[in-house]
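The data blocks that follow each hold one structure.
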Structure I
Amino acid sequence: MFGQALGLTILITKNSEEFNANTGCKINYSEIETNARLQIVPVPLLFDYGIKDYQIEVKSNEEFKKIFFKTSSNKIPFDLLAASFWLLTRYEEYLPFKSDKLGRYHYSSSIAYQFDFLEIPLINLWLYQLKQLLLQEFPNLEITNPSYKFLSSIDIDNAYKYKHKGFVRTLAGYLSDIKNKISLTARTQVISSNKPDPFDCYDFLIKAHLDNNTESIYFFLLGDYGPNDKNHSATHLKFQSLIKHIADYAMVGLHPSFGSNNKMHQLKVELSRLTNITHKTIRKSRQHFSMLSFPETYQQLVLAAITEDYSMGYTNKNGFRASYCLPYKWYNLTEEQTTSLTVYPFCISEVTLFYEAKLQNKQPIELAEFIINQNRYYNGYCLSIFHNDNFDEKTKNFFIEFLKLAK
C-alpha cells in the first residue's frame, strides 16, 4: 500500500535503537513509546497465525469515515494496517457464512455493506488521510500518487444467440420457441443471414474502444456445454475466428466455466483451448458468475499459472468488494504467504447498474458516475464489466456515454 498508493519506499526494523536514531519520516507500529511523531498501535492480527474469528466493531470517525480494530492512539485511532489486511485478504470470507444459491459469498454478509462503505474504496480513503498526516509532520516528504486508469472488460458467455449453434442445438432452440410460444421468425432470419445476430456486437465494441482510446479486455468462456455454461464449442471455426479477430485489437483472457470450479483438470483444458486458438500465453482470467471461493478458487488459478484475476467484485452489487481500487497481490491466509496472483478488483457491472437504476428510479449513468469518481479521486484502477448479450440499441448508446465518462 505504501509503495503502490503513496509511491514511498519503506524500510522495516525491529531494532528500537536503530529506529530512534533515524531522523527521517517514520511510523512506530508498536505499543512501545518511541520518538516517532506518528504511531499505529497494533492489534494481534498481523502477528497471529491461522484464521480466527476476531470481534469486528465498526465505528464512525470524522477523518477516517469508518474504522475497526480501534486502539488508544490519537492521530491514527485504529490499527490501519491490520484493518487493511483484513479487508484485502477477504478475511471474512474464510469464516463461516450463509451462501447464495450458487454457493457464493453474498454482499449483504460483508461489513462493507452492513456499515455502508461498499461503494467507497475505504482503504484508499485511509491512505489519503495517512498521507495528510505524513505531510503535516514531514512537509518535505515526496509522495507520488498513481495515475487514474480505466479498463473496459467484456464477458462473452455466449458468443451468438442463434448463429453457429450446430444442428442439434438449433433444433432444440426451435422446439423451445414453439413450446414457449415464441415467434420462429427472428431465429430463422438470423440463421439464413437475413438479419444480424443479436449478440454479435463485436465490431461496435472494437470501434467504440478505438474511438474513445480505451484499453479493453475480453473474457471468453471455453468450457464444456452444461446447464450453466452455454457457450459455443471451442472447436467451432467461426467461434475461433471471432476470438482471433478480437485478440488483434484487445487483450483476451479466460472465463473459467462454472463446470471448472474446484476441477483443476477442467481449468487446464479450457486454458489450453484458448492458448491454442490465440497462439498466445494466457495469464488473465475472470470467473464465470464470479464464482469466487477462498482460498480454493485462487489456489487453483495459481497452480494453473494464471497471474492476473479480474473476479474481485459482486455480481449483484456495484462497489468495492475488497475496499480497494488498485490491483494488489493475493495473500493466501491458509498458507500465510503472498502469491504470484495479482487481483484486479472490478467495481461496475452494467447488469447491476440497470437493475439498481430501475429500483432507485435513477439514470444508470448517474449511479456509474459516483463509482467512477471514487476511482478518479483516489487515483484508482477503474474496471467495468459489460456482457455482449446485453447490447441492444439502448445499451449501445449508454456504453458510449459510459466510456466518455470513465476514460
Structure II
Amino acid sequence: MSDSASKDSPEQAEFREYCRTWIEANRPPDPTVRLPLSALEIMTTEQLSYLQAWQKAAYDAGLVGCDYPAAVGGGGRKDCQRVANEEMLAARTPYFPNIIGLGMAAPTVFYHAQDELKERLLPRLFSGEDIWCQGFSEPGAGSDLASVQTFAERKGDKWVINGHKVWTSLAHFAEWMILLLRTDKSHKYDGLSYFVVPIRAALGKGVTVRPLIKITGETGFNEVIFDNLEVDDSYRLDELGKGWQVAMTTLLHERGAGELQTPRAGGLKSKGSHATTAYNLIDFARSAIRDGHPAAQDPLLRDRMMQQLICEAGLAQNQRRARVPALLDHPMRLQLQNKLLASEISQDTAALALEVAGASASLYLGDPNAPAGGQWNLAYMNSYGMTIAAGTSEVQRNILGERVLGLAKSK
C-alpha cells in the first residue's frame, strides 16, 4: 500500500479501488502515432483524437472533475481527484489533451461564472469534447500581464473585441478561450475584465489563428488576432473591471496553488518517445559512448546525474508535504516552489543529457543516428516553455520573496 493510500478516508479508499480496477480494464491501446512530450505540443488531429477519446472515457468513468459538484458535470466527491490522479500516474495512462481547460479554465469558470454558463461549459470541458486555450500574453505584455492592450468596447449587451494574443497553446484546436482584456484604458488593473470566448465558431468572422513554429519544429503555439469580434455580455466572468482578480484565480491553479486539483494522467509514451527523468538519463548514459567508453563511467557525469536524482527525490517529497494541511504555513509557498523547481530540474536533466550525448547531441528527430531518437534534444528545447509558462522563473522567485518571505519589492 502506498503512503497516500494508507491515509485514505473510507470514501477515498473505495474510490481508489474503483479507479484501479477501471484503469486495468479500460487502458487504451497504444497510439499509432508519436505523442508529443505534453499536451501543449499537440500538432495533428490524429494525436488529438487519440487523447480526446481517452479523456472522454476517463470522464465518463468518473476520473475527471471528481471534486466539482454534480450540478456542473463533476463527480460530487471530496478530495478524490488526487486519488484518481495517483492511480492514473501509477498506471502510466495517456495524458489528457485539455490541459488548459482542466487546469486553468475549469476553476476560473467555476468560481466566477454565472450558474447557467458553468452548467453549459464545464461538462464538455471535463470530457475533452471542447478544447480550451488561454488568451493572456500579448506581443507587448508577457510577464507584465497587467499591461495587456486587447480592448473590448461595449455596444449595448455586446462587446466588440480588437487585439492580438500570442504564445496561445492549442488555439488551433480550441473551441473556447479564457481571455483577459482591457475595458477601460484609464486604469491599469481596474481597467481589466475577463471573458470566455467561443473562438472556433468565430474563425474567419472576427478571429484569426496563426501557427508559430517553434525551434523544435512543432506548432503547438499560435497567435490569435481579434478584429471586431462581437461577444455577448453573458460571456463576461465576474464584475466589470475585476479581470485582474479573476486572472489570479487562473494563475493560482496554473501554478498548482489553487483549491481544486487538476486531473492529471500518467503520460504514456509512444513509439519514438520516452520519459525524461534522471533515471532515464542514467539508462541513456550507460549506452552513450564517449571516448570509447560508456558515458556512465565518467565520474564527473556520474556525480552530476546523482545530483539530479537527489533533486528529483527532494521535489517528490516536497510535493507530498504540500498535501499535509499542517505544513501549509502559507497557501502558496510549497506549490509555487514546486512549480519553479520542477521546471528547472527538468531543464537541467535534459541539458545534462546533451552533455552525455556529446557531439552526437546535434542530431535531431528523424535522424537514424540521433541518440535516443533525438528526444533529449526535444525535451531540452521544450523545457524553456515550462520555465516561462505561468510566470517566468524570475517572476516566481519575486512572488516567493515578496509574498511568502516578506522581502522588499524588487525594483
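Where a number appears in this text, it was derived from the coordinates with a stated rule and is not lab data. This is a predicted model, so every value here is computed, not measured. Cβ atoms are built from the backbone, for glycine too; each structure is taken alone.
Sorting I, II by mean projected area of the Cα convex hull in nm², for residues 40-239 alone from high to low puts I first, with the largest value. Comparing relative contact order in percent (Cα under 8 Å, 6 or more apart) across structures I, II, the highest figure is found for I. Structures compared: I, II; top value of distance in nm of label points 7 Å out along Cα→Cβ at positions 296 and 352, i.e. the largest, recorded for I.
Say we calculate percent of Cα pairs over 34 Å apart for every structure; which of I, II gives the highest result?
With respect to percent of Cα pairs over 34 Å apart, the highest-scoring structure among I, II is I.
If Rg/Rh (Cα atoms, Kirkwood Rh), for residues 224-375 alone is computed to be 0.99, which of I, II is the source? It must be structure I, since only it matches.
Source structure of the calculated read-out (helix-only ellipticity at 222 nm (-39500 (n - 2.57) for each DSSP H run of 4 or more, over all residues; to 500), -12500) within I, II: II.
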